[in-house]
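Peer 1: Presented below are the structures under discussion, each in the form of C-alpha cells.
Rule-based calculations on the coordinates, nothing more; no lab input. Because the structure is a prediction, the values reported are computed rather than measured. Cβ atoms are built from the backbone, for glycine too; each structure is taken alone.
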Structure P
Amino acid sequence: MKRVAWIVLTSLLWFVMATAQDSDFEIKQSFEKKVKTLTEKIKTAQTVQDCADIQAGITELEKEFAPQRALLDKAFVDQNMQTQLDNVRGNLLLNQTKLGIIQDQVAKIAVLETQVRELSVRLDSLENKNASLLNEAQTLLKEAQTLRAAHSQDVKAIAQLNDVIAKLKEGIVERDRMIFAMVDSIFLQYDKDKNVDGIKDASKTRLGVHLERNNLLSRVRSSIDHNMQFLAVTTLNGRDMVALGAEQQKFANQWKGLGPKLAAIYADKSDRKKDLAAIDTMLAAWKSTVDKAMWKALNELFLAHSLPVQRFSDGTEFVNGINMFLDDEIKNVFKRTEGDRQKTYEQFADSLWNKDFGNVWLPMLKEKGLVSETQISGMHAKMEQWRASIKPSNQWLMIVIAAIVLVIMAVIFIRMRKPSAAAAA
C-alpha cells in the first residue's frame with residue numbers, strides 16, 4: 001500500500017514539474033516570437049506612425065513580461081530580457097535615422113498609441129464585465145417580478161438588484177467615455193483631431209486599418225446595445241432619466257462629429273458603409289427607447305401616487321392629461337368631502353408637483369422640447385386656481401376675520417347702550 005502511494009506521489013510530482021517546465025518554455029517561446037515580430041516590423045517601417053506603433057509595442061511587451069523577467073533572464077544564456085528589448089529599440093532608432101524621422105515625433109505618437117492599447121484592453125475587460133452584470137440583472141429582475149406577482153417581496157433580492165444596476169450604469173457610462181477617448185488618441189496620431197480633411201490617401205488607409213485593429217465600429221454597436229438593454233432592467237426616476245437622456249444625447253453628438261469622418265475613411269468599403277448606417281439606425285432606436293422609458297416612468301409616477309391622470313406617450317398627450325385632471329378637480333371640488341379634496345390636492349401638489357416632478361421632470365421635458373414654457377405656465381395657473389378653491393387666500397381670510405370682528409364689536413356696542421337706555425327711562 002505504501003509502495004502504491006509512493007508511486008502515485010512520485011508520478012504527481014513528476015507531472016507538476018513537467019507542466020511547470022512546459023509553462024516556462026511556452027513563456028520563453030512567446031517572448032521570442034513577439035521580439036521577432038517587432039524586429040520584422042522595423043525592417044518594413046516607413047512612416048512616423050509605423051515607428052510609433054513599434055515603439056508602443058516594445059513598451060507593451062516590456063509590461064506584459066515584467067512578472068516573468070527573472071524566469072526569462074535565466075532562460076536566455078547570452079542575453080537577458082532587458083538586453084533584447086534594448087537591441088530592438090536600437091534597431092528601431094537606427095531605422096528612424098535612415099528614414100530621417102525625428103525621435104520626438106515618434107515619442108509623442110507612441111504615447112498616444114500606448115494610451116490606445118491600454119484603453120483597448122480596459123474596454124475588452126469592461127465589455128465582459130458589463131455583459132456579465134446585464135445577465136445578472138436580468139436574472140434578478142425576473143426573480144423580483146415573480147415575487148411581485150406572488151404579492152411577496154424579498155428586501156435582500158431588491159437590494160441586490162439595485163446594487164447590480166448601479167454598477168452596470170457606472171460601467172456603461174465609463175465604457176462610452178473610453179471609446180471616444182480611444183478615438184481621440186488614434187486620430188491625434190495623424191495630427192488631425194478627428195478631421196480627415198487633408199490626409200493623404202495612404203495615411204487615410206493606415207488610419208482605417210488602425211481603427212479596424214481596435215474594433216471601433218464593433219465597440220460602438222456593442223455599447224449602444226448595452227445601453228438599450230440597461231433600460232430594460234431598471235426602474236427609472238426623474239433624476240435617472242435626466243442622466244440617461246444626457247448620456248444618450250452626448251453619445252449621439254460625439255457620433256455626429258465622428259460619423260462623417262469615418263464615412264470619408266471608408267468611402268471605398270461598402271460593408272463599412274452599411275455598418276455606419278446600422279449605427280445611425282441603432283442610435284435612433286436608442287433615443288426612441290429612452291423616450292419610451294421616460295414616458296413609462298412618468299406614467300408610473302402618477303400611478304404610484306393614485307392620481308387619475310390619463311396615460312400619455314408624448315408631450316401633447318401629457319399636457320392634455322394634466323390639464324384634464326386639473327380641470328376635473330376644479331370643477332368637482334365641492335362634490336367631494338373636504339377630506340377627499342384636501343388629500344387629492346396634497347398628493348398632487350405637495351408629494352408630486354413641488355418635488356421631483358416640478359424640479360426635475362418638467363425642466364427635462366422643456367429642455368427636450370416636449371413641453372413649452374407657455375404650457376408649463378398654463379398648468380401652473382390651473383394649479384393656483386385649484387389651490388384657491390380648496391385653501392382660501394389670505395385676503396379672503398382677512399375679510400372673514402374683519403367681518404367677525406365687526407359683528408362682535410356691534411354686539412358689544414348694542415349691549416352697552418341697553419343699560420343707558422333703561423336708566424333714562
Structure Q
Amino acid sequence: MSDRKLHHTAWIALALHGLYHAAEALCSIFVGVYFWINSLSFFVVCMHYLALYAVTPFFFLAAGWYAQRYDRLHVYRLGLVLNACYYGALLLLQERSVDYAVPLGALLGVTWGVFYAGANTFNFDVTRPGVREYYFGLLQSTTGAFRLLAPIVGSAVIFLAPGRLLGYHLVFFLAILLYAACFVLSFKMPKDNVRRPFRIRRALFPGKDQRDWRLIMLASASMAGSFTILAFLLGLIMYMQTENEVNVGGFASFQAITSIITAYTLGRIIRPHSRKWFMLTGVIILLVAGIVVAWELSVITLVAFGFMRSVAGPFFGIPHFSLRLDTINRCATDPSERIEYLCAWEVPLAMGRVFMMGLMMALFAWFIENDLGLRLTLFTLAAVRIVTYLILVRTDALRGLTTQ
C-alpha cells in the first residue's frame with residue numbers, strides 16, 4: 001500500500017473538501033425546498049437553478065485565467081467568500097428571496113465557477129497517476145461522511161426552531177461559519193503564484209491528436225443531468241411527497257452513507273485496467289433505478305432510487321474522474337496547463353445542464369396534471385448515463401490502447 005501513500009497536501013485538500021461539503025450539505029438540499037415553500041412554484045425553483053448552470057462556465061473560465069496569472073488559492077478563497085455572500089443574501093432577503101430567484105441563481109453560478117476552478121486544481125495537483133482511484137475513493141467517502149451528518153443537523157435545526165423559516169435562516173448562518181473555517185484552513189495549502197499564460201483554445205477545441213479528450217468533452221454534456229440536477233431534485237420531490245424537512249434530511253443522509261460505503265470499498269479495488277467494467281456496472285444500476293421510479297413515484301420508490309443512485313455514483317464516478325485527470329496528464333504539453341483543461345470541461349457540462357433543465361421544465365409542463373412529468377424526468381436523467389458510457393468506452397484509454 002506504500003506506493004499509494006498520499007502527500008500531506010492531499011490530506012489537507014481532503015479536509016477542505018470535507019468542510020466545504022459539510023456546509024453545502026447542511027443547507028443546499030434545503031434551498032430548493034426554501035424556494036418551493038415561499039413560492040409554491042416548481043418553475044421558480046427551476047429558474048433559480050437554470051440561472052446557476054448558465055452562468056457557471058463563464059466565471060469558471062475567468063477564474064481559471066486568474067489562477068494561471070496569479071494564484072489558485074486566491075480563486076479558491078474568493079469562491080468561499082462568494083458562497084458566504086450567497087447564503088448571506090438569503091438571510092437578508094428571507095421570504096423575498098423568491099422575487100430574486102434568478103439573480104440569486106446567477107450569484108451562485110459565479111460562486112460555483114470561481115470556487116471549483118480552485119478546488120478542481122487541488123485534486124489534480126495533490127495526486128498522481130496510479131493513486132487517483134485511491135484518492136477519489138477517500139474523497140467521496142470523506143465528503144460523504146459530512147453529507148451524512150450535515151442534512152440530519154440541518155433538518156433538526158429547522159424542525160426544532162421556533163419558526164420554520166427561522167430554522168432555515170439558522171442553517172444558512174451555520175453554513176457561513178463553515179465557509180469561514182474552510183477559509184482559515186486554506187492557508188495550510190502551498191502557494192502557487194507563478195505567472196503562466198492561459199491557453200484555453202487547445203483544451204476547449206481539441207484537435208485530432210487529442211481524441212480521448214474530445215470524447216471526454218462530448219461525454220460531459222451528456223452526464224450533466226445525473227451529475228448535478230438529481231441532487232436538488234430528489235430532495236425537492238421528497239418534500240413534495242412528505243412536506244417534512246426531517247424526511248428530506250434523512251433521505252439525504254441515507255444516500256450519503258450508501259455512497260460512503262460504496263466509495264470507500266471501490267477506491268481500494270478499482271484499477272486503471274478495470275475502469276470500463278465498473279463504469280458499466282454503475283450505468284446498469286442507475287438505469288434500473290430510473291425504471292423503478294418511472295413505474296411509480298412514491299416515498300418507497302424514491303428511497304429505492306436514491307439508494308441505487310448512491311451506489312451507482314462511485315461505480316461510475318471514481319473511474320471517470322481518474323480517466324479524466326489521466327487524459328489531461330497526457331494532453332497537456334506542460335503540467336501548468338491543467339487549469340485550462342479543467343476549465344474547458346465545464347463548458348459542455350454547463351450546456352448539458354441547461355438543456356436538461358429545459359427538458360425537465362418542459363416535461364413537467366406537458367404532464368402537469370399528475371406526477372408523470374417528474375417520473376419521466378427522473379427516468380431520463382438516469383437513462384442518459386448510457387450515452388455517457390457509450391462515448392467514454394470509445395476512448396483509447398478504456399480500450400487499453402494507451403498506457404495509464
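Peer 1: Of the structures labelled P, Q, one was used to calculate mean count of other Cβ atoms within 10 Å over residues 161-168, giving 17.8. Name it.
Peer 2: Numbers: P: 17.8; Q: 14.5.
So the calculation was done on P.
Peer 1: Can you spot which of P, Q the value 48 was calculated from, given it is percent of Cα pairs over 27 Å apart? Walk me through the intermediate numbers first.
Peer 2: Values: P: 71; Q: 48.
Of the structures listed, the value fits Q.
Peer 1: Who wins on relative contact order in percent (Cα under 8 Å, 6 or more apart) among P, Q, i.e. which is largest?
Peer 2: Evaluating relative contact order in percent (Cα under 8 Å, 6 or more apart) on every structure, the highest lands on Q.
Peer 1: Consider the structures P, Q: one of them gives 3.7 for distance in nm of label points 7 Å out along Cα→Cβ at positions 297 and 337 as calculated from the coordinates. Say which. Present the calculation step by step, with values, prior to reporting the outcome.
Peer 2: Numbers: P: 3.7; Q: 4.6.
Of the structures listed, the value fits P.
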